[in-house]
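Peer 1: These are the structures in question, set out in turn.
Here, each number is a calculation from the coordinates, and none is a lab measurement. Since the model is a prediction, treat every value here as computed from it, not as a measurement. Cβ atoms are built from the backbone, for glycine too; each structure is taken alone.
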Structure 1
Amino acid sequence: MMYHENERPFACKICNKRFVTSSALNTHMKRHIGDRPYQCIVCDKTFVTNIDRKLHMTIHSTKNLYSCELCPKKFKWLCRLKSHMKTHKTKL
């Protein structure tokens, strides 16, 4: 099924946030009711989706660190390194 741009026909009855698909609304509703079936095996934190759990798991790993070439800082996510690099530009 195709959707028009910016069309969000499915609304949350609790917070009025709108979604493109009913499945996205269903996932959102789990946040309101506290349904968090996915658990981190390291720290026991729970998550609404498995994708959220997988993203969280990266904080427990030292693999794939992104290093700043201008200082000793390291980051787990490239977006954080890019944000950090802006701090060096303001110092110049």
Structure 2
Amino acid sequence: MFVELENDDQNFSTDTAANEVDEKLCSSVEYYATFRQKGTILCLSMIRVRCGTFHKLMHKRLDDNMHAYHGQYKTPRIVRKNDDIKLLLQNKL
């Protein structure tokens, strides 16, 4: 999971936040809890990126698709394109 904070909160812990998300998922999504208990999936990994990274991703995606309009863009839930993943990882804090 990639996260971008609006402010530069030095006290933000990606490990703590990932554990909180994991606990919430386990308590609210039964099949997720089952997979976690069986060890089928691990706790999610959270990566903090620089402020403006998702804005860069939007512009990259819009440049790649000349028929898309800024108002139509929606940040993807799942990033599958290698170039997009590279962009996110290059902005890792």
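Peer 1: One of 1, 2 was used to compute volume of the Cα convex hull per residue in Å³, and the result was 129. Which label is that?
Peer 2: 2
Peer 1: I've got another one for you. Given that FRET efficiency 1/(1 + (r/R0)^6) of positions 12 and 84 (r between Cβ atoms, R0 = 30 Å, to 0.05), derived from a single structure, equals 0.80, which label among 1, 2 identifies that structure?
Peer 2: This value belongs to structure 2.
Peer 1: For which of 1, 2 does helix-only ellipticity at 222 nm (-39500 (n - 2.57) for each DSSP H run of 4 or more, over all residues; to 500), calculated from the coordinates, equal -11500?
Peer 2: 1
Peer 1: So if we calculate relative contact order in percent (Cα under 8 Å, 6 or more apart) for every structure here (1, 2), which label has the highest result?
Peer 2: Structure 2 gives the largest value of relative contact order in percent (Cα under 8 Å, 6 or more apart) among 1, 2.
Peer 1: Quick check on the output: 1.5 is distance in nm of label points 7 Å out along Cα→Cβ at positions 20 and 36, derived from one of 1, 2. Which one produced it? If you can, show how the numbers build up before the last one.
Peer 2: On the way: 1: 2.8; 2: 1.5.
Matching structure: 2.
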